[in-house]
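J.: Alright, structures below, take your time with them.
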Structure P
Amino acid sequence: MHGAPRRRAMSSQEHPETLMRVLALGRLAATLAAALALCPPALAADYPSQPVTFVVGYTPGGAIDQSARLIASELAKRWKQSVIVDNKPGANATIAATAVANARPDGYTLLVAASSHNLNKFVNKNLRYDVEKSFTPVALTVEVPNVLVVNAGSPYRDLGQLLAALREKKKQFSYSSQGIGGVPHLAGELFKIRTGTDILHVPYKGAAQGMTDLMGGVVDMSFPTPGSAMGYINQGKLRALAVASNERLAQLKDVPTFAEAGVPDYLISTWHGLLAPAGTPPAVVAKINADVADILRDPAVQRAMEAQGNLAAKPLTAEEFRAKLSRELSVYGDIASRIDLSGG
């Protein structure tokens, strides 16, 4: 039997040629790696080189649409590129979110999301995307903290007095909201969790009727946004007891935060922000975030936001925005484990 054929030894003349080929391939690989490493900054430097689309899951004219158009207009001035607002209302903004989740992750299609984005995880069991994994948080644009208000004729002058009455349990207290699964509803439930109190939820079809019944003494309290309550507060018909934010509001500078009033870890707000499809280059995200932050610091933009009934958000980095959304999901998940948020 013959053994396996012996491999021919390479001649000394062949070694240099092979070595040169190996070295050339190595140089090519190093060049490609360097080029790939430089791609994100180069892409960010060129961005945007074509029109950008903001997809809004709400009808034109509302608070979310108005803030989106303001930011879009300001970015268009900076970028010397069109920023198109594309309204895709319906299904509690999930149609718009689905469209952006399936878009190319290049920074040219962005979702203008709001508080309902995270809430949809708990109120809609048939989402075609993951509220976290399908998106990259880009920039928070609007944040409006909820406010605890009572009838101006009630005996409760501050949060401490209201809590004392709640804990005495001499009567059944109630709070109004604009409907099951909305932020004011969650604000009321979170208040019950943080204070260990029992308050009956009375949902209405919209904020106006709930405010009317609060002023009429039908319900005892509510947790609206300042935009829904400020007019009544200024007219002396409602009294604000606490604000659900880390800092006091300029419009309600005499009203303490919940932490100042003795209820720590009570933060809840209505927000708007920009989300990109998952996988969008970090350098592009950082560029959009930085430009939006500069816009939000502009006093003229802040005044325009207030005229819309919005409040310009304190600028956050993209990672800080991600952390905020993650904390909010955790809070909403805790509430959803205790009550049915679907309204079914």
Structure Q
Amino acid sequence: MQSKVSETWYAIQNKEDQRCALAARLNTFYQSSSAERIIHIPEEIGQGYWQLNRIHPSMELVYSDAIFHRPTALSSLEQDDSIKLSFCIGESISWNIDGKLGEFHVHNQESSAYGSRYTSSTCEFGLQQHFKGFTLKLDQTPISGMMQQLPIQQLMTAIAGSGGGFYNAKMTPTMIRIVNEMTQCPYSGELKQLYLNGKALELLAVYFSECILERQLPAKHDGLSRTDLTSLQQAKQILDANLAHPPTLEGLSRQVCLNEFKLKKGFKQLFGLPVHAYVIEQRLEAAYYLLETRQMNVTTAAAAVGFNKTSHFSAQFKRKYGMTPSTYFNQTF
């Protein structure tokens, strides 16, 4: 029996150009039942491509990397009730939904979760806008095995509570690293499918942990009140936004209205690491991404994420990844 995930889930239309070659190619793309498929943007419209991989009976990955040479508006009819997790690693993108007021957005290094049946929307791609990202499509019907362990209901609750039907969350350094590894997959054929499936499950685990479960505070948590939990979540968000120059413990405790003792004890209790160790781990993830994408050399990346000494960065990197950054990335590439 053919999985439901292979059925058409988007119908694309350019309302200003009924003969739009890109819309026609995208419809063919989404209607195909191939496990791996790719289409390229017509040269007169832009450059780039859409690529789809079915990496699990209940999961598809759609990756897009496109630059438009002229403003293009594409309308789509979403025709199934699957859950989608989109990750933006290019410029911000916005869209309108029929029957709803205002624009919806997802910005660079941000995720957006959504899932509903029969949604009609229009997305406008601006001149020279670089649209880059990917979407994980989770079909709820054949979910089995490890996929059954996902807290889908909590995600649906977050989506329902978002107001517009899109639950946006900032991508953490770990999520950014995994997404980049998926887009730079070094394998082909069956090994590629195996690699992407493993990475997708890793990404889902991190996403649900950091963007769903951590944000749904329990009523009680071993000596921590709900106000304490809210303050600790706020402390984590402040650290995530200021990895290179985080506030001191004293400054952080003042910002979140929590005394230093409760901040230190509660942070480790809730997030598994002391405050300083958490900052180091997140810095290492951010530096890993900068080095993996070849945006910076070791010295520059170390300084960019907040390490004052390259030697200290190298020692911490070796502790986490088993070798120095220079050795690691020379072997990797």
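None of the figures in this text is laboratory data; all of them are computed from the coordinates on show. Nothing here was measured: the structure is a model prediction, and the numbers come from that model.
J.: Here mean projected area of the Cα convex hull in nm², for residues 60-171 alone has been calculated and equals 7.1, so which of P, Q was it run on?
T.: Going through each structure in turn, the value belongs to Q.
J.: Shifting gears a bit: If you rank structures P, Q by percent of Cα pairs over 34 Å apart, which sits at the top with the largest value?
T.: When percent of Cα pairs over 34 Å apart is calculated for P, Q, structure P comes out on top.
J.: A value of 24 was computed for relative contact order in percent (Cα under 8 Å, 6 or more apart); which of P, Q is the source structure?
T.: Working through the options, I get structure P.
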